[in-house]
Structure 1
Amino acid sequence: MDPSVRRLGEFGLLIEHVETGRSAGLADAIRGALPEVHEVVPGLDSVMVLDPRDDLVARVSAVLERDIPATVTTRHELKIVLDGPDLAEVLAVTGLSRAELETALEATLTVAAIGFSPGFGYLTGLAGPLADLGRRPTPRPRVPAGSLAVAAGMVAIYPHATPGGWWLLGRSSATLFDLDRQVPGLLAAGDEVRLVIVSDDAPGPIPAPRCRLVPPDGVRPVLEVTAVPAGTSLVDDGRRGVAHLGVPTAGAADLERCEVAARLVGGGPGAIEVTGSGLELCILESTVVAGVDLGLDVDGRHVPSGVPVAVGAGQVLRTTSVGRGARGYLGVAGGPLVPLVLGSMSTDALCGVGPGLAAGDVLGGGPVPAVLPMRGAVPEDPDPVVLRFLPGPHDHLLLEALNMVTATVSATSNRVGLRLVPDKGSLQRLDGEVASLPTVAGAIQLPADGHPIVLGPDRATLGGYPIIGVVISADHGLLGRLGPGSAVELRAVDHDEARAALQARRDESVGWVTGTAATLG
C-alpha cells in the first residue's frame with residue numbers, strides 16, 4: 001500500500017502506511033528537504049510533520065515523490081540480565097524454554113522509532129511466539145528505569161520510570177538518554193541493536209545531586225524559592241524540534257493565562273505555573289510581579305489577581321489559592337529566567353526533562369518597566385465547556401459519532417492528558433490496536449475502556465491508542481482550565497472553521513490586558 005497523507009489537527013500531517021523499516025528514512029528525507037518545519041517524528045509505520053505554514057501538504061507531497069535513501073545505521077550492543085518479574089509468566093504463556101527465549105532476544109533488532117519517553121526505542125525483529133505476545137491486560141502505574149520489556153512484537157528498555165503495559169523480562173544498566181551528551185539519545189530510528197545476555201550487570205552511574213538553580217550569567221537574581229507546592233514549575237511555550245528524541249513539548253498547560261501574566265509585567269519568556277497554595281518567594285531585588293487566577297499576598301497584604309504590583313528586596317510573596325484547572329500563573333518582570341534545557345525552561349511531568357523548581361532555587365529577572373497595563377484576565381469559560389475538534393486519522397474505528405458527546409473530566413487527569421468520562425457510557429470502537437504513531441497536543445485518543453483522553457503538553461511523543469479527533473488550537477487554553485468534575489461537550493468543525501477560530505481567539509486576546517497604563521514608582 002502506498003503512503004497516505006492525512007491532516008492531524010490544523011498544523012500537522014500524518015503520513016501513514018509507510019513501508020516497514022522506512023519511517024526513519026522518510027523522516028530524514030523530509031528534514032533534509034524541509035529544514036524549516038517545526039517537527040518531523042517517525043512512528044512505527046508513519047511519520048508526522050508539524051508546521052504552521054499553509055502549504056505543508058504540497059511541500060511534503062513533493063518529498064514523497066522522491067526515492068528515499070536508507071538511513072545510516074549505528075550498531076549497538078546492550079547488556080541485559082533476565083530476572084524480570086514477568087519472566088516465568090511469559091515462558092508459560094509462550095511455551096518457550098528459557099534457552100529458546102534467550103535465542104529470540106539475541107536476534108539483531110532494529111530501532112523502528114523513538115518515542116513514549118526520551119530515549120525509549122521501539123525495537124523490532126522478534127520472531128516466534130515472543131513476537132505474538134500482546135500487552136499486559138493491566139498496565140503498571142510505574143515501571144522502573146532500565147527495565148527490559150516486550151509486547152506487540154517489540155522489545156524496549158525503559159530509560160525512565162514511567163507507567164507501562166509491557167511484560168518485564170529483565171533489566172539493563174545502559175544509559176539511553178543523557179542530557180550531558182552532545183546527542184542525548186543513545187539510540188536513533190534505523191539503528192541496529194544486539195542484546196547480550198549476562199548473569200549480572202552493574203548499575204549505571206549514580207546521578208549527581210541536583211544543584212540549585214541560579215540565573216544565567218549576566219542576569220540579576222530577583223527571587224529565591226523558599227517553598228514549592230507539588231507540581232508547581234516554570235513554564236514557557238515549550239520545546240520545538242526534539243519530539244523525535246521522545247522529549248515532550250511541555251510548556252504551559254494554559255498558554256493563554258501564561259501569556260497574560262507575562263504581558264502584565266511588561267513581557268517575559270514565561271511564568272510560574274502554580275498548582276496550589278504555599279508557593280513562597282523571597283524578593284532579592286526590586287521587581288514587578290502579577291498573578292493570573294491566583295490568590296497572592298505580599299508580606300501578608302492581599303494582592304488582587306490580574307494586577308501588576310511592585311515588590312522590593314526583603315519582602316515575601318506567597319500564594320494562597322489557585323483558579324481554574326487547579327492552577328494559576330505568576331509573571332515576573334523580564335523573567336523568570338533560569339538556564340534552558342533543550343531550549344525551554346519547562347519541566348514535563350511524564351519523565352522530568354527540564355530544570356524543575358525546588359526550595360533554594362534563585363530566579364532571574366529583567367529591567368523593571370516604568371509603565372505597565374492596569375489589569376488583565378482571561379474571560380470566564382462557559383459551562384459546559386465546548387471543545388471543538390477536527391476528525392482524527394482513526395475516526396473510522398468509532399461505532400458512534402463523537403460530535404455532540406458530553407462528558408465529565410476525571411480526577412485522574414493531569415498535564416499528560418485529560419481523561420473524559422462520557423455521560424451516556426463508554427464510546428464503542430472496533431477491536432484491535434494501532435501501530436504506535438506520533439501525537440500532537442489536543443489529540444483525542446480512545447483506549448479500550450471507551451473513555452477518551454485528550455493529550456496535553458506533557459504527552460508521550462508516540463502513542464498506541466487510536467486518535468479519533470484533535471481539539472483545535474483555539475481551544476487549547478480551555479484544556480488547561482479544565483479540572484476534575486468539569487463538564488465538556490465535543491463539537492466537530494472543519495479545517496477552515498478551525499483556522500478562523502484561532503484567528504478570532506488571537507484577536508480577542510489583545511483586549512485581555514487592558515486599559516490605561518499605570519506608572520509604578
Structure 2
Amino acid sequence: MRKQAHILKILLLTSLAGSAFGRADKFRIIWQGNASTSATIAWNQVSGTDPVLLLDVNDFGKNVDEYGLSKLPDRIQMAEEMNNHFVRLENLLPNMTYYFLVKDSEGTSLRYFFTTAPNSPNHRLSIIAGGDSRNHRDARQDANIMVAKLRSHCVMFGGDFTENDFPREWQDWLDDWQLSIAEDGRITPIIVTRGNHESSNRSLIDLFDMRAAGGFYATTLGGDLLRIYTLNTLIPVGGDQRDWLESDLRIYGQNATWRIGQYHFPMRPHTQRKPEKNDQVAHWAPLFLKYSMDLVVECDAHVVKSTWPIRPDNGRGSSEGFIRDDQQGTVYVGEGCWGAPLRNNDDDKPWTRASESFNQFSWIFVDKEKIEVRIIQTDGAGRVANIDPKNVFKAPIGIHIWSPPTGDVITIAANRIETPSFDQDVLVSRGGVQREPIATAKSMIPTAKSASSKQEEVAEDETGNWDDCPLVMADAAGDAQVKYNVEAPSNVVIRVINPKLQEVTRIELTNQTPKEYLKSLKLSHLPAGKYLAIIRDDRKVLRRYRLVKK
C-alpha cells in the first residue's frame with residue numbers, strides 16, 4: 001500500500017505538470033558556491049518551445065504577468081534521454097524566498113519556491129546529509145518524503161544516485177526526487193557528490209549543472225558560519241584535489257566557524273565488505289586535523305555509524321590510523337543508506353561511537369555555539385507529521401531518531417580546542433587563546449598526552465638518515481622480506497611510508513609472543529620508488545628498513 005501511494009503521488013505530479021500545465025517536470029534546485037546569493041534551477045523540458053523561468057519574491061501563483069523577473073535557460077543539455085534546462089541565478093538576496101514557474105508554448109508549470117541560505121552566523125541552519133539511493137525505490141521514496149517533511153535548508157547528497165547510471169534509472173530517480181517537494185511547493189536545494197555508481201563526473205555536470213569539472217568544490221552558508229567541502233573519492237585524492245582542499249581550508253575555511261566535509265568512500269568503513277581507504281587517510285585526514293574539520297559525512301558502505309571525535313595517529317592507543325581526541329578530533333558519520341542494499345555493520349573500531357544497519361540520513365543543526373547531529377530512520381516516512389515551518393528544529397510527531405546507548409544527539413561544541421596552522425604558535429580555543437606548543441609539520445599529529453613526547457616518538461619513527469637503515473629490495477612479485485625480534489609479549493605495527501612521510505601500507509599484529517619474526521610486505525600496489533618500513537611494538541621502534549621497489 002505504501003508503494004502504491006508513492007507511485008500515485010508521482011503520477012499525480014507528472015500529470016499535473018504535463019497536461020493541464022506546461023510540459024516541464026523533474027525540478028531540482030542546486031547549490032554550489034555561495035548559497036546565500038546564488039542557486040541553479042533545473043528541470044526537464046518534456047515538450048513545448050521557448051521555455052522561460054518566471055521568478056519573484058512575491059507569490060503570484062499562476063499569474064504569469066505579475067512576476068518581476070523572466071530568464072531564459074543559461075544552459076540546455078540533452079542527457080540521459082532528458083532535455084535538461086538550467087537557469088543560473090546570481091545576486092540573490094540572502095535568506096529570501098523566491099517563487100517561480102516555467103512558462104512555455106504549451107502553458108505553465110506548477111508554482112514552486114525555494115529559500116536562499118542566510119548570510120549571517122546568527123541564523124541557525126538545518127541540513128540533511130546522506131546518500132546511496134541506487135536500488136530500492138520504496139526506501140528511496142520514503143527518504144525523499146522525509147526531506148519534504150523536515151524542510152531543511154539543504155540536502156548534502158553523497159553519491160550513488162542510481163545502480164548503473166542508465167537513462168531510465170535517472171528518470172526514475174528524478175521522478176522520485178519530486179517527492180522531496182513539500183505540499184506547498186517548497187523545494188529543498190541539493191549539494192551533490194559523485195559516487196562510484198556514477199560512471200564519470202559527467203553525470204553530475206549534465207544533470208545538476210555541477211561547474212567544478214573535478215567534482216570537488218566548497219559551498220558557503222550563513223556567511224562565516226559554515227563552509228561545506230564536497231570531495232571526489234573517484235579521482236586521485238592527492239595532487240590537484242589535495243592542493244585545492246588545503247588551499248581553500250587555509251584561505252576560506254579558517255574564516256568559518258564550522259567546516260563540514262562530504263564524500264563517497266569512507267576512510268574506515270564499518271563493514272568488512274568494503275576496503276580501507278589509506279590514500280584518503282594519508283592525504284585528507286592530516287588536513288582535517290590541521291584546519292579543524294568538525295564533521296564529515298561518508299557514504300558507500302550501506303551501514304549506519306557515528307564516531308567519537310578522532311584524529312590521525314599511529315601511536316600507542318590508536319587503531320587503524322586514528323585515535324579518539326575529544327578536543328581536536330573530527331566526528332565522522334554515515335555511511336549511506338538512502339535505499340541501497342543494507343550491509344552488516346561488522347567492523348567497529350575502538351573509537352566507534354555506535355553502529356547499526358538501516359535506511360537513514362543525518363539531520364544536522366548548526367549554530368554559533370554547536371553542531372548537533374541526529375540520525376533519522378527514514379522507513380515509514382508516511383507516518384511522520386509535517387514539521388512546523390515556523391520551527392524547523394523541533395522534531396515532528398512520529399519521527400524515529402536513532403537512540404543507541406551512547407545517546408541520540410551527537411553534539412560538537414564550539415569551545416573545543418582546535419589545531420591551528422603549523423606556522424602558528426598557539427592552540428586556539430573558541431573560548432579564547434591558550435598558549436601551548438604544537439606539533440611540527442613533519443610530525444603531523446599533536447598528542448593527546450604530551451606534545452613533546454609524542455613528537456619524539458614520531459621523529460624516532462620517521463625522521464633521521466634513511467641511508468643508515470638496512471636496504472631491502474622487493475622481488476619481482478613486489479614482496480619485501482623484513483625481520484624483527486619481539487622481546488616481550490606485545491602488539492606490533494608495521495608501517496610503510498613514502499619520502500613525503502605519508503603512510504601507504506599498515507599491518508597490525510596483535511599479541512605477538514617473544515621470538516624473531518620474518519614478515520613479507522606486499523608492495524605490489526605501490527608505484528616504483530623508495531619507501532621506509534617502520535616496525536614498532538608497544539614500547540619502542542624494533543627495526544627500520546629502506547625498501548626499494550623497481
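Bear in mind that the values in this text are calculations on the coordinates, not laboratory data. In this text the structure is predicted, and so the values were computed from the model without any measurement. Cβ atoms are built from the backbone, for glycine too; each structure is taken alone.
For relative contact order in percent (Cα under 8 Å, 6 or more apart), which of 1, 2 scores largest?
Details: 1: 15; 2: 11.
Structure 1 gives the largest value of relative contact order in percent (Cα under 8 Å, 6 or more apart) among 1, 2.
Determine which structure produced the value 41, 27, 22 for semi-axes √(5λ) of the Cα gyration tensor in Å, calculated from the coordinates; the candidates are 1, 2. If you can, show how the numbers build up before the last one.
Numbers: 1: 41, 27, 22; 2: 47, 24, 22.
That value comes from structure 1.
For distance in nm of label points 7 Å out along Cα→Cβ at positions 332 and 484, find whichever of 1, 2 sits highest and give me its label.
Numbers: 1: 3.0; 2: 2.3.
Once distance in nm of label points 7 Å out along Cα→Cβ at positions 332 and 484 is tallied for 1, 2, the winner is 1.
Which of 1, 2 yields 1.09 for Cα Rg over 2.2 N^0.38 Å, for residues 116-227 alone, as computed? The partial results should precede the final answer.
Details: 1: 1.38; 2: 1.09.
This figure was derived from 2.
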